[in-house]
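So, here's a batch of structures to check.
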Structure P
Amino acid sequence: MIYKDPEVRFNINAQMKRSISANIQFSTQDIGTAKLSFNLTKDGVPLPISQATHGKLFMRFADGSKFYVNTEVHDALGGVIFYVLTPEQITHYGTVQAELYVNYDNGQKLSVHKFSFEIDRALVDQDIVPAAEYYIDDFESLKAVIQEMADDAERVLAELQKKFENLDNIETKEGAQEKADAAEAGAKAYTDEHAIKTDNPHKVTKDQVGLSNVDNVKQASKSEFDTHNSDNTRHITAAERTKWNGGQLRKLTDDSGKRTQVANGTDLLTLPTGFYFAVGNTVLNNPTTNDSAQFTYDVIESDQGRKTIYAWRISDNTLWHATVIPDSAFKGWKRVITDVDFLNKTFVETYDFNNSSFTATEGVVTKIKFGAARADDQSEYDQTKSEVTLKNSGLYLIRLYISATSIPSNSDISFNCYINDNHYQTISYWYPSRTTQTEVAILQQKFNSGDKVTFHIFPKVTGSTPSAVNVKSAFLTMSQIR
């Protein structure tokens, strides 16, 4: 909606203050757009109005029209209320005298300030003369206005009677009485004209307002009152007011209820509670670096500035979490391991007596032959090559079991790990003391995804016979630790 929306600032105190000119001018053509906004403060801070039943605005227009209406709340914590003049009210051009009040649920009331503003008659409205109107939004004020009209009528009659006290001196009693009767009839007609107004929605009787001696007082019908009473735009229920006053005051998403996009260069650790998204490499302190994937972030603050942050990489549904503690060094992100991560780890185990025997010649590096696999979770083992092609990068634990016969005395034997047919790591050295013996070698080592891993034996002897090592069986266990 578009409004002419001047803001009036009032500071509420007990100091003497005169009615002020608000320096506001509307036009009779500002139909539905003339809005009065009031910014209320007390002792230098916004006036709390979340517990206010309603604000009240009384307006006396230049033609004598009077309106006593409810305002609406714009910002309960900021002390901001407003009122939009109706199409009927804006037609009453001239200077408007007004006063603002605030009523609280506990019965307290505040008179805020008297002020005035102008309504200019537009050129197109020069030939239109509005009739004086009254609109009173509660019973007590209605009673006061009707009583005021009755007082005005009595005052007019008293003035007329005073003017005609000496009529006997200038004309007959009959003539004077005729004029007095006409004046009285005119005053009564004026009073009746305003007493029969139906603008006031509250159904009351003449006896209720103490005017049983005034004829032709007409109020709104029951159906008109019910229509007004059920107007949810003007009124709210007690349940709605409780829900409103107890509502959450800070947005967690954007206006459409979706995640808020994080601005480039934002430090994730400084975000307040809310739901966000961004491309990973456009923000600071992301769980990964140089990552062009989109991430979502859930930030939850607790007391004393502590907060927890959850970050999801959308492309593969990987989750990290972190905590922020004021005046403490950031401990970094921790990735959450899922059941899928465990199921996708490498585990290869071979155990085959019949297909793992071979002969290793002195001075020759010989690939260790393994038989069939007993376990191969990721299908990484090639029996024909005795080779494991890793699908995952990570830390691995290797257990190599060798049982040999016909070992030359004083043998010097080494076991080696090869990657992509190149020597990578010596696992252990073996100096057997008997011609038939078993060796178990263990290696813990990091590998990369795609590495082709094989294992080799390198016999060194001193010239004694036999010069070769006969391996009866070889077994391998290779498991990914992390």
Structure Q
Amino acid sequence: MKKNYLILFFFIIGKFILQYILISPEYELHRDEYLHLDQGNHLAWGYVSVPPVNSWLAWLIKMLGGSVFWVKFFPALLGALTIASVWKIVEELQGNLYAKVLASTGVLFSVFLRMNMLFQPTSLEVLLWTMLYYVLIRYFNSEKVKWLYIGAVIFGIGFLNKYNIVFSVLGIIPALLLTKQRALFLQPHLYGAALLALVIIFPNLLWQYHNNFPVVHHMKELSETQLVNVSRFEFLKSQMLFFIGAVFIIFAGLYALLFYKAFEKFRFFFWAYAFTIGLFLFFRAKDYYAAGLYPVFIALGSVYLAYLLADGWKKILKPVSILIPVLLFIPLYQVAFPNKSPEYIIHHPDQYKKLGLLRWEDGKDHPLPQDFADMQGWKELAEKTDKEYAVLSKSGKTLVLCDNYGQAGAINYYSKQKIEAVSFNADYVNWFDLSKRYDHLIRIKDPFSDNDELKETGPYFETSKKADSIINPFAREKGAMIFSFKNAKIDIRPRLQEEIDEVKGEY
């Protein structure tokens, strides 16, 4: 037992090391990370785009000093706990040490290395999906009702982290009905557990109600601007690429669920996979939404392969099976992570283009992968905004108003002036402070914005100018403009309130 957990410990240490070395120092935090970190400064039971759990982690990061080290620590920790959960699933399935090592290797050298780079709800989501499946295995092995209540808590936390976990349950319910495990629905404690889950998620539901269900607006906007460009074929292709080194393990798990007698009671997992993937395909979901499905199948497949390779000449395939995820990860290491400079990528685009990594959410190819371009230019924006803010704030209260959440979040994260930048975009629309009149305005505009900001806003101030712009050639924000407006002629708060009300009205 001690030997087993010592090996697990080495996997966890390896996970942390990899997560920290996969990002080149030339890259900054990602656009989305700034928003999630800023949510930690405005704790609530819900946000426009996500539920509250990630903001609690953001608050903890803030308490720890807010450095990049801690921003990267928590996704890595959640990824490490996912490996530990898979280890426990294999253990519950009576898998031997080889099965645990194979499963851990398959999970480690997968898309989770990329997901666990960023401070987003996705890392916790994958962990909670994995734990939910683990709880189901424990329940059907023991039939102890405590596991139903533990599952309810996991689902409740998962719902408060990312609504995507609902798809997991929507896949599980019909899957259970198709198998002998449908008897679960006759268990009264199942409904007690469901009530417990409802109690946990109720504060967020109440927040959604009081804020006119912004999640509906967010999903509609997401569907119209991003999901419409999702190809169902590309979705399926990505599932293979995400776990290219563990594809054979996953297929072994799916096969075993149908034909391996020892897994008969868990056959519903096969149908759960089919139903969940079907839902994601129907709704044109982003490819990574399904990532939480796979750890349990890697565990199942590893146990089955350990059984198949136990005797005779097949034993020689054991080390080969462990090497496959590692060897197939090496090509992905070259292109799937921001460990190459932007200059290198621009001059060596073929591999990136072949894998579709240069395709952005607008459906077009660009010089850098979108996530990489979203990790450039933010410090420059904050430094230039700080410089102008330092001048204006000497003679009055200054508002920094941005076009998007990435700009506002990055300024707030890097600013030395303790700026509280806001935007009419995402959650920032709820974070305006209109208690005092503003004397000056710094306006951050999206790259190549069409409207003439000086002509539109200048008349309300005594002086106006274009102060600076983002020149980083690799940044998605290249060309973003910084306008400075000094000495307001009128109180601009009524106009701000009108805009806030209009945006909220869309909810």
Structure R
Amino acid sequence: MEALEAAWGLLRLLLAVALLAFGLYCGYIKYTHLKYDYIPGPPRASFFFGHLPIIWKVLKSKELIHDHFLPWAEEYGPVIRLNAFHRISVLVLSPEGVKEYLMSPQYPKDEITYGHLSKMFDVRFLGNGLITDRDYNHWHKHRRIMDPAFSRSYLIGLMGTFNDKVEELMKVLEEKADGETEVDVMNLLRRVTLDIIAKVAFGLEPNTLYNDQTPFPHAMSLIGRGMFEGRKPLFKYMPGNRKIVKEIREHLKMLRRTGKECIEKRRKAIENGEETPVDILTQILKNAAQDGECDEESMLDNFVTFFFAGHDTTASQLAFTIMELGRQPEVMARLVAEVDEVVGVKRDISYEDLGKLRYLSQVLKEVLRLYPPAPGTVRWTGKEGVIEGIRIPPNTTLVFNTYIMGRMEKFFKDPLTFNPDRFGKDQPKPYYSYFPFSLGPRSCIGQTFSQMEAKVVMAKFLQRFEFQLVPPQSFKILDTGTTKPLDGLVCRLTPRNPHTFED
């Protein structure tokens, strides 16, 4: 009897503590409301969940959340408050705000947002690589080591590899180009960009275009899914998800093992004075040795960063480009004419040719405006600030979104019209409203690499093939951390005036 009374007493105590904790948490939520509610924003769907029920409903319907934010931008912008439990994020759609917070190194990336990328299901993913590192001094030291390997002058020397790898894609496509076969172009673009980054950056030859047994494409697909699913509360703890979580963890470990073996082998070759491939890894290791900085864990973090981000975003940009050209016959005709004039029947595209493909550059930029693979970035204020006359409290998460700003009339005339001429030589440049590679010191180190690669792929593709999109193609967008066509990209290909290409 006494034991039973003691148990009930303990239960009542635990219940009282739980109720007190819940009451204190509700009080803290109310405090955050009072602290931020002067900032414009749509009505909360829930006191406790904030705007999350609205967001969950959009995601469940497979709609793009950025599209849902667009009318909010018009009604409440350019500074919009978003509530999720006790956390407040501020969506900034102001060029002046973009300039202040992205161009300055004093505002670090948001810890919670980028912490999700540092580890995935308790396994190190991007760690403290260039994308996720919040310590500016540490980041700057590693960026300084890696910048020369991504300079235009160094990448020019890799044009031969670009050509060779894309030529392999053309051969695969030629075998399927009968006007009837449905070709999964999205899958092939992912594979060729994976082969390119593996070879150009690390001297690896996974040959994923030809080898269905190589684990890398499946690993990249699973890791991409992990980025999306990992944002869901308690996903990894649900019994039905144990198998996929375990598989993602194993592939993350495999990728880091591959990186470690690659780096150690190359470092020994350099130390022994052996001949080494002319690639990005060789340049980085030599720079690191001269700088006295050879942190293996950071090297691994950046190996995974380059390997994953270096193929996924470029593949998405290429898929969106082909998708959009499929419904833009006038743009297509003009683009094909330029490729025929500049490239002609040459097999290999030179760096000088890339500079002459001006309209292709405009098309790729317009694709990045409407379909940026990386829709935005997030910063942490640290100190109090002011954006568009609105006071921003210290220690606030700021969200910057190039997708939304790229589709707003106030920044781009007829924003939903695909018009590459808006990026013509004589047109005014967008003022801090277009940043598909971010801006400022934390801008993407690989943007020159990716656009050189994209130009080579598109020029060869348009040189060799006519294509039709296989319906249904909804032109909708899927966001799994990076964006991609919701329906993938399936085409029927026909050779264009088959002839022998010059070596």
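Laboratory data are not the source of any read-out in this text; all were calculated from the coordinates shown. This is a predicted model, so every value here is computed, not measured.
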Practice problem: Can you spot which of P, Q, R the value 9 was calculated from, given it is relative contact order in percent (Cα under 8 Å, 6 or more apart)? | Solution: P
Exercise. Determine which structure produced the value -0.57, -0.72 for log10 I(q)/I(0) by the Debye sum over Cα atoms at q = 0.16, 0.19 Å⁻¹, for residues 20-67 alone, calculated from the coordinates; the candidates are P, Q, R.
Key: R
Quiz item: A value of 24.8, 95 was derived for Rg and Dmax of the Cα atoms in Å; which structure in P, Q, R was it taken from?
Solution: R
